[in-house]
Structure I
Amino acid sequence: MAAYIEFVPPPECPVFEPSWEEFSDPLSFIGRIRPIAEKTGICKIPPPKDWQPPFACDVKSFCFTPRVLRLNELEAMTRVKLDFLDQLGKFWELQGSALRIPVVDGKLLGVYALSKVVSSEGGFEVVTKEKKWSQVGNRMGYQPGKGTGSLLKLHYDRILYPYELFQSGVSLMERNAPRIF
């Protein structure tokens, strides 16, 4: 604590007000004021009073889509989840039906989480063949023994499996066609 006995305020920030001639060549102006500005580490250069900056955007063609910024969803995984849900919704829209998120055990099904858990268990075929749907439900936080595994399988088969096949480039008709040897 002895090193901070007396507070020494930093020097005032110098303010340079360039004339129109100086402002027309900003690099030479900055070169002239550099020795003074380096001493303080900062400076302020307001433009001449009647200067009007040119607007860079073409107002007639400028367009953007605003988004609601939810502060609790600023992490990267949330963005990945939202992109996944957006792509899934667009897939079902192209199929001619709206995506409706089902309710499981009193709350909306985490479709992205279901997709990730099934994928980590080996995919839809492996989970179905090895009867791991109740394990998938447990990993997602659902109570065991309520038939949740069967419900998750039904929802995955109806909502996510066609999308998964679309992503892999396989059509549902090819997948369901009987094999002739």
Structure II
Amino acid sequence: MFMRVVCILLAMLFALPALAQQVRDPATPLIPVTTFEQSKLLGDWFEVARTPTLLGRDCHGNTVRIEERDDSRLTLRINCHVGRLDGPILAIEGIVVEISPGVFLARINRLPQIGNLPLVVLWEAEDARLLAIGAPRGEIGFLWSRQPNPDAAALDAARQALVAQGYREGAIAAVPHAP
């Protein structure tokens, strides 16, 4: 199991530049939500849609937990069900640092080759229960929700926020969660 995960992660690392070029037009400016407060990231999230990403291959029903630390950084915990929705859980952990309002960098533990992964908040629902998160080169494109099945209109608005920031609409795929 461990070797399978290592092989998957290495394959994704080498595929990352090609994926990013196909997912997002880098000529389109990436505009963060500058009023976004770091505290709004805290808690549990469901990844309800994503673009092809390094952290998404062979992962199903991803959940994310972001916790406070004793310093100004945050702890990132991603649970990936490998292979299928009821597959074994691969726990991915890292540190998140706020660079400026709405702009964060994540460093994934035990995967230093990934480097600093930008997390830019591109859109926030009025009730703060749904976020669109992207990166300048298209390394990631996530829709995170506080519930596994968000309102369809809000989900469409979040999807359109990614598209407005240069993401290909066809590259954004729903992430199902177990009932």
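Given a computed value of 0.97 for Cα Rg over 2.2 N^0.38 Å, for residues 109-164 alone, which structure among I, II does it belong to? Mind showing how you got there, number by number?
On the way: I: 0.97; II: 1.25.
Working through the options, I get structure I.
Output the label of whichever structure in I, II has the greatest value of distance in nm of label points 7 Å out along Cα→Cβ at positions 85 and 117. Please report the intermediate quantities before stating the final value.
On the way: I: 1.7; II: 2.3.
Going through I, II one by one, distance in nm of label points 7 Å out along Cα→Cβ at positions 85 and 117 peaks for structure II.
Out of I, II, which has the highest value for relative contact order in percent (Cα under 8 Å, 6 or more apart)? Please report the intermediate quantities before stating the final value.
Numbers: I: 12; II: 27.
Greatest value across I, II: structure II.
One of I, II was used to compute percent of Cα pairs over 28 Å apart, and the result was 16. Which label is that? Intermediate results must be reported in sequence, preceding the final value.
Numbers: I: 58; II: 16.
Traced to structure II.
One of I, II was used to calculate helix-only ellipticity at 222 nm (-39500 (n - 2.57) for each DSSP H run of 4 or more, over all residues; to 500), giving -6500; which?
On the way: I: -13000; II: -6500.
Of the options listed, only II reproduces it.
Taking 21.6 as the value of mean count of other Cβ atoms within 10 Å over residues 141-148 derived from one of the structures shown (I, II), identify that structure.
For mean count of other Cβ atoms within 10 Å over residues 141-148, the value 21.6 is produced by structure II.
Every read-out reported here was derived from the displayed coordinates using simple, explicitly stated rules and does not represent laboratory data. Keep in mind it's a predicted model, so treat the numbers as computed, not measured. Cβ atoms are built from the backbone, for glycine too; each structure is taken alone.
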